[in-house]
Structure 1
Amino acid sequence: MEKTKNYIKETISIVIMLIAIWLFKAYIASPIKVNGDSMNDTLYDKDIMILDEISYKFNDIKRFDIVVVKRNQYLIKRIIGLPGDVVEYKDNTLYINGKELEEKFAHKQTNDFKVKVPEGHYFVLGDNRTNSSDSRIIGSIPRDEIIGKAELIIFPFNRFGIVE
């Protein structure tokens, strides 16, 4: 009888632990892999990151956040333009609403362009501007296609840490 009680206790503990892991992964954070070179030199192909889905349910999206966009596939890009912004690149310099902004993370070589971000949308770019399919090609991203923020690299271990 004692063996049966211990077995039931162990089984219940394991089931609770598995449910907690599933809930954490499904609703709070899950791993996501970087595919491609569009975020070099910030992120690299095959880096594994933690996708924080819950913070965006309670916090605003901020300029320069690294986010995961769900289109036909998952895309990892950087928020450049917020709803209503005018985003302009001129002579490899970023201007938001006419004001020059410094980008420490980007390969700044890109063709000149100017776009107004629609309300409820965001303008995203890869840090490796010469090799990125981003809002210049796919257009502005509706809020509901941004599924979370990615700021923690967990693999490879020598790159473990928070990225900006």
Structure 2
Amino acid sequence: MLPWLTRFNAMASRLCMYVAVASLAGIVIVVAWQVFGRYVLNSTPTWAEAIALVLVLYVTMLGAAVGVRDARHIGLDSLVIMFVPERHRIWFELTCHTLVGLFGVLMAIYGAQLGLSVMPYKIPILGVSEGINHIPLVISGILILLFSIEHILARIQEQKVVPSWH
């Protein structure tokens, strides 16, 4: 397999998970502040919901990409093991990784197009471009493609992709 791709993917996967965990912590802090402001101070911070929504996008998209690399995405392994002979399983696995990679390409392309189309609009409370909501979609799509390529190369060479968290 391409050792540089494995190293890059492992590093990118870890970085995505660090950003996703930091974003999740940010969501907890922002929502806690919103609840405190609403019920204790009797003055709801208007910016809190907008920030929480942006952070949710980062958590889900980056977490989904990491799930693809670590093979935590939805699969039909039990059906394949039950009904497909061992010598034919490689074709099912390669097809699955190819389709997931294609999904990543489409996600990146159409996410970028959508992000560029809403770039002139601002998120009302925050005053930043709506395009910021689509950045994790593009990044995740590109990473899903790279992670799928890594899985395809590993399967062809009869190797395993070692999850970056083990």
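All of the numbers you see were taken from the coordinates with simple rules; none came from a lab. Fair warning: this is a prediction, and the values are worked out from it, not measured in the lab. Cβ atoms are built from the backbone, for glycine too; each structure is taken alone.
Structure notes:
- When FRET efficiency 1/(1 + (r/R0)^6) of positions 31 and 103 (r between Cβ atoms, R0 = 30 Å, to 0.05) is worked out for each of 1, 2, structure 1 gives the greatest result.
- Structure from which 0.70 was derived, FRET efficiency 1/(1 + (r/R0)^6) of positions 15 and 143 (r between Cβ atoms, R0 = 41 Å, to 0.05), options 1, 2: 1
- Each of 1, 2 could give helix-only ellipticity at 222 nm (-39500 (n - 2.57) for each DSSP H run of 4 or more, over all residues; to 500), but the derived value -6500 comes from 1.
- Origin of the value 32, 16, 7, where semi-axes √(5λ) of the Cα gyration tensor in Å, for residues 7-70 alone was derived from one of 1, 2: 1
- With mean count of other Cβ atoms within 10 Å over residues 63-70 computed over the structures 1, 2, the top value is the one for 2, the highest of the group.
- With Rg/Rh (Cα atoms, Kirkwood Rh), for residues 47-86 alone derived as 1.34, matching label from 1, 2: 2
- Given 66, 34, 32 for Cα extents along the principal axes in Å, calculated: source structure among 1, 2: 2
- Among 1, 2, structure where relative contact order in percent (Cα under 8 Å, 6 or more apart) as derived comes to 30: 2
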